[in-house]
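Given below, in the form of structure tokens, are the structures.
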Structure I
């Protein structure tokens, strides 16, 4: 597979996987920014959106073959903090071990569908995340609720969730960036949030400049199995 246009693999971090004597479940957090229209490199004419091309890529078969599953998929309703990258969707795929993501990429079923992702994805950051033990006491919430996600490059960055009555889903430590650019991240905080509190954060967006190097989103989930996966992990 040729080098993708949508990000750079962090080979230095990935090399550390081969040195591990033990491995376990990995929650791969994906931030996704789509092209307005799919851009296929084989020259075909296409009028579908980048998002629709990525849906055609969705590697359910390949994930299943390596024992992985999709835990979370959500559209970005509001981007509260960050830079000029406009993120469209957030997802989590849970792999039974770190190396499974490499195994998946070597499958023929994955290779055959990957051109759709290459056509639709403008840029992505994929992080290897793992639930912090503090997640054991996380409240189990209605999976249809709005979700507040904050990904920061420091564990000392203030939590936006403290500004409102957000309810915890879980805190995940970011071990490393698998795909993306030069940036690194340290922690991902997940909360459910009411529509009223979401509106309050959106209205105060201009005052959220105390959160440097932090991406914060209000998300509308289509799939949300994060609470169940945390419960299973620490059972």
Structure II
């Protein structure tokens, strides 16, 4: 089976649709953060739900659904709060927020003999801790053959003996210097992962953000720069 691995769409529907148009898959696992930063939160959630994606909660999903702090970095916190107030909470009805918050923090799936565990951030701190590639190389995995992570917006794979950890990067707001939407495909029979990118209309997303939060000039500039460069928003 081919499984699409995606994370951190952040309300960027054109980026998600570009991935869905390019990838060939039979199942979807999503490592959290449907909302914030981008302009189309309800549409992204609807698309994921329509796909029947296996979905876990991200820190931004919890913040929007339950009214708590997303605890993002100092650099990105204002952009997260402003877009949550001005876009996410304005555009998502209560029923959608309930759906958003209905996912679990950890998901276990089995594909034949391959045991897969997915979560947003880190084992034991599923919402907030950032796990870099170097840190992933020291993680101990229990109860799964493959651990799927998101949150960092940087794709990587660590495979060392029994330790197999994959982060597909961010669909909607990459931070590895490549602005294209990032995703990966898991081949469960070969037990291999292939990373890929998808081009999309970045300027269209920037234009939509301008319409929605143009008066929040510093936030808009920060987000537009992040989208255009694939750097930190």
Structure III
């Protein structure tokens, strides 16, 4: 498509839309819908870190053991398909969405050895006709050359309520105050880590979804992409 050729690098690589932001900001939902609208591939980078955390939990590897976590990340036997995610042949689509795994993902992500092990794996998702990459360092580290960069955010209170509703849909009652404390702690950890901290890329458009519907957020990203492709 014309847009692809306009945004691709000089080497002819497929275009990338990098969508970053903190937990429960809505970036995953927006990224998936943008990818569907454009017919692009989708990278949920957070799932890779969740997989490392899940593997660590199963193997009894502490989240502060950087060396062993790096080894686990390097050897991950994982596949992403239309029906879900498999780890070593087992369906872990639901398992990686648990709160313990989400918390673990934030902890393993601070280790440079883990991030190095997953970097090439993430970049390998880039393929024609294009890629929507969802994460925390897509526009700053993994795809710094991306033609379109969006940083999605929302207030911690709004994100805690969204997380509560997600749990409620699964029949789980969660305390909003506890969720808010977890989100603030995760924000602090992700923003303060020495390697690939959670910060907007200098050329990223900031999108606050606190009071924004999903459709409007998706339209914003699509319009931004179209403008960059013109």
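Bear in mind these aren't lab numbers, they're just calculated from the coordinates by the rules spelled out. Please read all numbers here as calculations on a predicted model, not as lab measurements.
Taking helix-only ellipticity at 222 nm (-39500 (n - 2.57) for each DSSP H run of 4 or more, over all residues; to 500) from the coordinates of each of I, II, III, which one would give -9000? It was calculated from structure II. A value of 29 for relative contact order in percent (Cα under 8 Å, 6 or more apart), calculated from one of I, II, III, originates in structure I.
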